[in-house]
Structure P
Amino acid sequence: MPADSSLRAPTRSLVVWMPDWPVIALTRDGPHPLDPADPIAVVEKNLVIACSAAARRDGVRRGLRRRDAQARCPAIAIVAADPVRDHRAFSPVVAQLEERAPGVQVIRPGLCAIRARGPARYYGGESAAARVLLERMRELSLVDVRIGVADGPFTAEQAARSATTAAEPIRVVPEGAASAFLAPLSVAALGDPDPGSGIVDLLARLGIQTLGAFAAMPEERVRERLGERGVRLRALA
């Protein structure tokens, strides 16, 4: 994508991601929280949207139909999705993050963004700031927390999601390196609330598989084929 000196550089962002938050919420909320060691799946519209480690060991995955999850793991606890519960359980976590890095923006329960500049200055660098937040989350018994730092919240989220592991939970993408980092990632990273008829599916039909290929499409072609929403998504890539 051609450079434009009139555009401001993306804000350095730090994204904190806690995989399978709807399951974590069930283990932390209410008078009788579930045991995180048990097989658990949260379902919406009859599809699994989050599952515990024990359920994954039995082959349960996101996107699996409820009856298939039960067939793979007969002992699984199936619980309906509840956004109110997810937000309620996440609020104390946000409060703790705010104490160490003010200005937390909740993207959705289990995922939030913070402008990295202030915490980086205070704690002595972006990696150091990420480690401070990670340790605080672990003190709250949140064992699987991933943190990405990059130019802009979208790239930082992808860094947290696609470039971390439980053993290496922090990824810092250097300033100016967002395009190179994003280029090989699947266009599925853009998200698609309407699989089969949404933009990600249309890109697949056009033979566009990666964010780099999407970014290389001429803007007018994107507008013609995908509309203004497609143009906005291309800007992320």
Structure Q
Amino acid sequence: NYLRAFGDALLHDGVLRVLVFLALQVPIMLGIALFVALAIDSGRLAGSKIIRIGLFLPYAVPAVVAALMWGYIFGGQFGLAGQVFGALGIATPDFLGPGLMLASVGNVVTWSFVGYNMLIFYAALRAIPSDIYEAAAIDGATEWHKAWFIKLPALGPALMLAVIFSIIGSLQLFNEPSILQQLRPSVVSTSWTPNLYAYNLSFTGAQTNYAAAVAMLLGGFTVVIAYIVQIGVAKRGRLL
């Protein structure tokens, strides 16, 4: 079964797809979360409590509900996006088509988890002792200097945690494509992601042993990638 998995083109395509997803979606999501956390921590953002709650609420929405909601929004004829583009007299992009499906899934995941990661960063920022800021202010440091030389270095452990969690989540991508597959089965195949492939092999294809082998390989691959990232971040921290 393991030898079969190493030569399985469908599995290879699914792994490549989640790696592309990881490389594009994770930096965007964490970048937005970091920017918002820094903006809230600066104390200059009006309504920061409302923003924190508003960004975190999507995390409380079940993934199935979130995927269904965005699937409706992205619907070409009857969805909200189609109505908006139609009112503007613009042709509606096929958000659930082959060219944009991965981006649409990324949008759902980003919407769901940007608030969660923002709170991780914000908690780390609030843990920085205030006397460090006071000493920096005495030395004439601006808010930009404080953010660059104090806040960002202090966010190292929190950033590594968020990156590792995001990598694991990306490689285990299942809920969103599984729901959107019901809307566009011609676009989201049964092997669209490795997790979806293993699920369909086991529960639809009655290939339980092979599905278990795929799941074991995916788990091992996830551990290796997460370990490489952790070592890379640790080495970078020592160099800095």
Structure R
Amino acid sequence: MTCDVVILCGGRGERLGPLTQKTPKPLLKIGKDPFLVHLLSQFQKDGFERLILAAHYMADQFQTFVKEHAALFPRLKLVVEKEPLGTGGALRHAASHVESPDFIAVNGDVFLSQSLQPVLEHHRRAASLFTMVAVRADKVEGAVANKGGLKMDEAGRLLRFQGHSREDEPWVNGGFYAVNKKRLLRWPEETYSLEKRLLSLMKPDPVNVFQSEASLLDIGTPECLAAANDKYANHSLPSC
């Protein structure tokens, strides 16, 4: 069964300061290629072919990217938000363009060093409507490691986000999700943050968590981007 992938690219990347004044964050380079090339190549290698970019900020640059990389990513599609919708609103907007019953969603500034097929299998086996990928904070290269931890129950369901204090919770949100399209289309079409409203949007259904032991690369700050370039400038990002 095929599965679409939605890459959330709409943010302004304000933490990157002047670096994103002329270039949207996913198009900043790691080595010789835009970060987005590394991310999309990983998805294709992993067996995901229909890829959807959800963009707003500097959407014209993503349009150019799609045209210039048509041979490399023949099933790449661009969906443009008329106004910034936040991560939750952008995901809802993009879901209308998804063709598969379940799909993968990912923030456009993170890279996970494992196949997403086990995530999708876990999601389907549990008959889950929304599955979040959690990673260990000590396996994160970048600012994601400083986010609050995830509080889960014994069955691996999300109870709450811990804010900026992890309270000894070792797991953080990796920014990768497996989603049931039909359930997500019940979300409101408006502007909102995914993390801030996820649990309330999914009630009474649970948010399941896939606990990954893989490493996560985050390029969301100048320091993270520079470190990624220092480490991976001459070779590919760590793949599955």
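Computed from the coordinates by the stated procedures, all read-outs in this text should not be read as laboratory data. These numbers were taken from a predicted model, which means no experiment stands behind them.
The value -7500 for helix-only ellipticity at 222 nm (-39500 (n - 2.57) for each DSSP H run of 4 or more, over all residues; to 500) was derived from one model only; which of P, Q, R is it? Answer by label: R.
The value 10.6, 31 for Rg and Dmax of the Cα atoms in Å, for residues 173-220 alone was derived from one model only; which of P, Q, R is it?
The structure behind it is Q.
The greatest value of percent of Cα pairs over 24 Å apart among structures P, Q, R is that of Q.
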